[in-house]
Structure 1
Amino acid sequence: MSTTDPSPTRAREGRRLVVTNTPGIYRRKRADGSLGGYVVIYRAAGRQRKESARTLAEARAIRASRHADRDRGEFHAPSRVTLREFLAEWIDRYQGTGRRGFREGTRAEYRRLLDQYAHRYFGERLRLVDVTPHHMAQYVAWLADAGRQGRRLADATVANAVIPVRAALGTAKAEGLLRHNPADGLRLPVRQEVRDDDAEDVKALSREQLATALGLAPVRHRTLIELLAATGLRVSEALALQRRHLALDGARPHVRIRRAFVKGRVEPPKSRHGRRDVPLSRELVNRLRADLADLPDVPEALIFVNRNGTPIDADNLRRRVVKPLMEEAGAPWAAFHTLRHTYASLQLARGVNVVQVSRALGHHSAAFTLDTYAHLLEGEEAPALDLAGALEGTASAHRVPPKLTAPSA
């Protein structure tokens, strides 16, 4: 913090400071004569500057750091902007660090996380330049404290709450407001999850349940429900489909996934894996052709719309149609994503290559797909391998093993 006080003010300030044994470091003198914190006074960039410190060690560290910065020509006057002020300004202009840019949906989520957690925790007067690794570690501890949150936040939620703060501090460092990012090296909690052994995160419909659901589906929504089950599309992807995304002619009819509805906005896939073409069966092609006859003949026309032509709201459809339908099918726990899980399990059970299933689902790797759905496959262990049968027909299978003889005495 710099000072340009006129001399009378400086004189009054001088009467309130007590010289220490370290040049440029003073103690504050309170009105009652007792000594308070420390003040570091130094010259940099042609001006006299002043910073406060709680301890002598902290004051000495500030003095050494500012002198070193000045001598290297790297001195930047400490900003007086608070962390909260910087976060509020940063979230409106941040453009990400990757080549794909920054999605507005991500900006909205970052803003929600900052409002819900960071702005509640960090004090209004905490300056950006005063944020330390200890502050960040205490922030993580506060997030992981079930008592202070009113519930136990999952480790993933804690990590998500840290992401925008870490990114903002990274921007501050890149812009010269901070010398180091205090969130670098921050350790996040990795706690053992207490889970019900009988519960699975991923559940699929049985063949009978799926057949019942399709048979009972309302005529207006049957094509959508069948498409979800036959392609593994996310409901956000299916509801964003337009005429131009359907390739129904030729030897390989398919649907092109190029966008999705995310919180009321149309956005591109999050990664290159989400941009994909998924094959369609002939039966589904015929059903889609019949539905297209009732839609405007323009490439941008949505495939699935309300009676008035507006986009379908997924939450409303789930509540009014899918939930009652799944209850009648004997799967009250099922939702839209269950149809995606069912597609994966049926394909893997048919022996379809896991790499092909992974690409159809838009997963980033086949290993992730297999890890997610392996428990849905029938059988828990591989059968015994009959080597003789496996090697039958090879040259090695007919080779007579050499006779072993005991070594001579």
Structure 2
Amino acid sequence: NHQRLEWSPDGSLLAFLAGDELKYNAYLMDVLAVAEVPSGRVHALTAALDRAVLSPAFAADGRSIEFAVEDDGLQYPARVTLATGAIERLAPALVVHELASAAGHTAVLASSDRAPVEVFALEEGRLRPLSAHNRALFAELTLGTVEDIAFRSRDGAQIHGQIVKPPDFATGKRYPTILWIHGGPNGQDDHSLELRSYGPPLERQLFATHGYLALAVNYRGGTGRGAKFARSIVADWGHKEVEDLLAGVDWAVSSGLADPARLGVGGWSYGGLLTDYIIASDARFRAAISGAGSGNQLSTYGVDQYVLEYNAELGPPWRSTALWLKVSYPFFHADRIRTPTLFLGGDRDFNVPIIGGEQMYQALRTLGVPAELIVYPGEYHELDRPSFLVDRYRRYLDWMENYLGKPR
């Protein structure tokens, strides 16, 4: 997922990130490995971690490799010693997006719940700021408070996530709550803040700073909790993830935080797919936003970029018709849906083509369920034009306020 080739200083080794068999492509947890030159022999270095890794960088002496580890809401820096295979964690709780090493020094791109990505020197487990591009801007902003949460899903599985409370949060008050779902499914909600067009943590802050409680659930199928956790939804989309997400909403309601009469849901990419699955499974949501999503997976076969993965995980539709219909239940059981839904996407998206939103929009219109469809011209899976990003966020807020009411 985050491929990067890295030569050792003496040119005798090539470090790379290894994936897995094709049927697990959507649930990849990249393993750091090295290939010997010229023999080509490969040695896996981080398989025992049972976590995805990224951004490998050789030390100046070539005896170790530093990298980042995706782990349960964090992404910490680590080092593996090549001679022994020993892995050492280099810093406590933080989120490192990228790492580089040279001349005995290590620099990282890192962010937190309250500060977007900046450049830091990593020195003896601590970060020393090297840039401050966003410091002045964010000093003017009052953000929501992010807290870790944990709860049991329907089948007893332990699920983790975060909740973002409005800046003026008052204990004992119930808030309109938006379940905002990360894409992937590989990936996780973590304690980061990236200023980019796809950034669920930033979008949750958008909702929180407008008075909503925003809920993040690291559902099964995502990374950060090991291979078994990630692969538990193979060829079973819209099942365990939905149970985990709904359990998160149940937790927020039973904890006295969420107003059960003012619930919203949304997301982009696989978060949009899961929004479609959610509203086809539970009618209690008053508003939904499905960005770059799909409810009819049959319609995407041969149109999007995943045909090899589909064949390996589900099998071709003519051989596995029942399975394809099962994972397409939001469209084929659209008559279960009662939630007013905003569908959005780019007309050049070949990751999750806009037909996924168009078909669900037409289905809800046919059924008399309030729906809108917004197509951004010239845009791919992630929107790039600033005016479109502003438009999208305004539509997010307007849609939720229209159906959940203005937060009080």
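Could you tell me which structure in 1, 2 was used to calculate mean count of other Cβ atoms within 10 Å over residues 224-231 as 19.1? Write out the running numbers ahead of the final one.
Details: 1: 22.1; 2: 19.1.
The correct label is 2.
Here Cα extents along the principal axes in Å, for residues 160-207 alone has been calculated and equals 35, 22, 16, so which of 1, 2 was it run on?
Details: 1: 59, 25, 12; 2: 35, 22, 16.
Checking each candidate, the match is 2.
Taking -6500 as the value of helix-only ellipticity at 222 nm (-39500 (n - 2.57) for each DSSP H run of 4 or more, over all residues; to 500) derived from one of the structures shown (1, 2), identify that structure.
Going through each structure in turn, the value belongs to 2.
Please state which of the structures 1, 2 yields 1.17 when Rg/Rh (Cα atoms, Kirkwood Rh) is computed from it.
Values: 1: 1.17; 2: 0.98.
That value comes from structure 1.
Every read-out reported here was derived from the displayed coordinates using simple, explicitly stated rules and does not represent laboratory data. Note that the coordinates shown come from a computational prediction; the quantities given were computed from them, not determined experimentally. Cβ atoms are built from the backbone, for glycine too; each structure is taken alone.
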